[in-house]
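Asker: Following this line, the structures themselves.
Every number in this text was worked out from the coordinates using simple rules, so none of it is lab data. Bear in mind the structure is a predicted one, so any value in this text is a computation, not a measurement. Cβ atoms are built from the backbone, for glycine too; each structure is taken alone.
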Structure I
Amino acid sequence: MNNAVGATARLLGAGLRALLVLTVVTGVLYPLVVTGIAQAAFPGRADGSEIRDHGKVVGSSLIGQRYDLPPKKGQETPDPDLRWFQPRPANGLGANSVNTRYKLLLSGATNLAGDNPGLVASVRAARAAVVRDNSTATYKVDPDRVPADAVTSSGSGLDPAISPEYADLQTHRVAARNHLAVAQVRRLVDQHTDGRILGFVGEPTVNVLELNIALRNLVAAR
């Protein structure tokens, strides 16, 4: 009996020692080492790829934001604030104030087939809205030239970037709403267009948050 109790006690002691060692190694030392390497090698990414404006964190370069007007009474989906460049459609993005903060509700895609009637209807409605919102007194959007990213969300629903084509389509509306020359706004788009990685991977993109920060600064300095 005493031998059995002693054996059990030794096993418990060995298990507790193993638990303590593994807790220290995997729960303390390993995270500290990984965090230290990340902070030394990639400090910006390790801290969340923060974007700052006038010393204040206004978002992440990896997560999109909405630019909407305050919702009206009884309105479930607020209208877009057309002074700003608009991101891709994304039901996973929550309400936020311009360039200050965002609130994520969910992340994910619709997983609908390309010929799904609901998806086809939503794309057609989105295209009509893009044509309506971005046409001005002197510029009419051609429905056949509306790019795909203007009417579809990304797989995560949190895409922070749009194509240069969609950004260019919005320049006339942004210029008119902010009383700027179209050439000025197009210059901003060109300055904030990122090319393909290594020159051949992926497609050129425009980070919407960074572009809108530059737009706000341009309007303030006018």
Structure II
Amino acid sequence: MALTFDDLVKRATSLVPGGRRAVLGIAGAPAAGKTTLAEELVRALSPGVAHVPMDGFHLADVELERLGARDRKGAPDTFDALGYAALLKRLRDDEDDVIYAPGFERVIEQPIAGTIPVPRSARLIVSEGNYLMVDDPAWGKVRPMFDEIWYADLDQEERLRRLVDRHRRFGKDEAQAVEWATGTDERNAQIIMATRSRADLIVPAELIRGIGTPPA
């Protein structure tokens, strides 16, 4: 039987028996539908759920310039992985009335501190990002902070189409959008796709394509 969105809602709900706090991760390559899936889950499960994306832990452009990594923005080492792991641990520990997480503003392509309040009432935290299952000294501290991680498995052709379209919407011309999507983004995608087998659940392309799409 094919996996449905209702199945995902039930599975997410099962992570918080007895009111304990749980953290659900959604991983996948750039433009695989992670954010849309996370937002739809949060909508379906509200109240009592919070959305805390990994993107708030992008290093700022000024720091990437200092590191000589501006042209690789989005690569694993251009994030504060240890800071992200520390926030996830604090969320899991569930000891504070409110926890503020950083967000990411796509219009200016910069992280912004303290934009996402997570109240004590949030029992499920949904956090999506590229490198949740990467096994290296920094990102390896992230994986244990999740109760489950799901992998958004959108097909390559549709993913690239969406990715180019996203780059165009946020200011790149067609040539720049294609170059970034098939260059820097694709190198990062290969790293992410190599982690697919570590996921607790694969969310198939057919389901991802339908999520967030209004009925005809």
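Asker: I have 0.35 for FRET efficiency 1/(1 + (r/R0)^6) of positions 141 and 165 (r between Cβ atoms, R0 = 30 Å, to 0.05), calculated from one of the structures I, II. Which structure is it? Mind showing how you got there, number by number?
Answerer: Working: I: 1.00; II: 0.35.
It was calculated from structure II.
Asker: Which structure, out of I, II, was percent of Cα pairs over 17 Å apart, for residues 133-196 alone calculated from, if the result is 51?
Answerer: II
Asker: I, II: which one has distance in nm of label points 7 Å out along Cα→Cβ at positions 61 and 205, as calculated, at 3.4? Before the final figure, lay out each step's value.
Answerer: Working: I: 1.1; II: 3.4.
Checking each candidate, the match is II.
Asker: For relative contact order in percent (Cα under 8 Å, 6 or more apart), which of the structures I, II scores highest?
Answerer: Once relative contact order in percent (Cα under 8 Å, 6 or more apart) is worked out for each structure, II has the highest.
Asker: Work out mean count of other Cβ atoms within 10 Å over residues 37-44 for each of structures I, II, then name the structure with the largest result.
Answerer: II
Asker: Using semi-axes √(5λ) of the Cα gyration tensor in Å as the calculated read-out, with 26, 22, 16 as its value, let me know the right label among I, II.
Answerer: II
Asker: If you don't mind, another one. Quick check: 7.2 is what I get for distance in nm of label points 7 Å out along Cα→Cβ at positions 5 and 149, calculated from one of I, II. Which structure matches?
Answerer: The value was obtained from structure I.
Asker: Could you tell me which structure in I, II was used to calculate helix-only ellipticity at 222 nm (-39500 (n - 2.57) for each DSSP H run of 4 or more, over all residues; to 500) as -13500? Show your work: numbers first, answer last.
Answerer: Values: I: -13500; II: -11000.
Only structure I yields this read-out.
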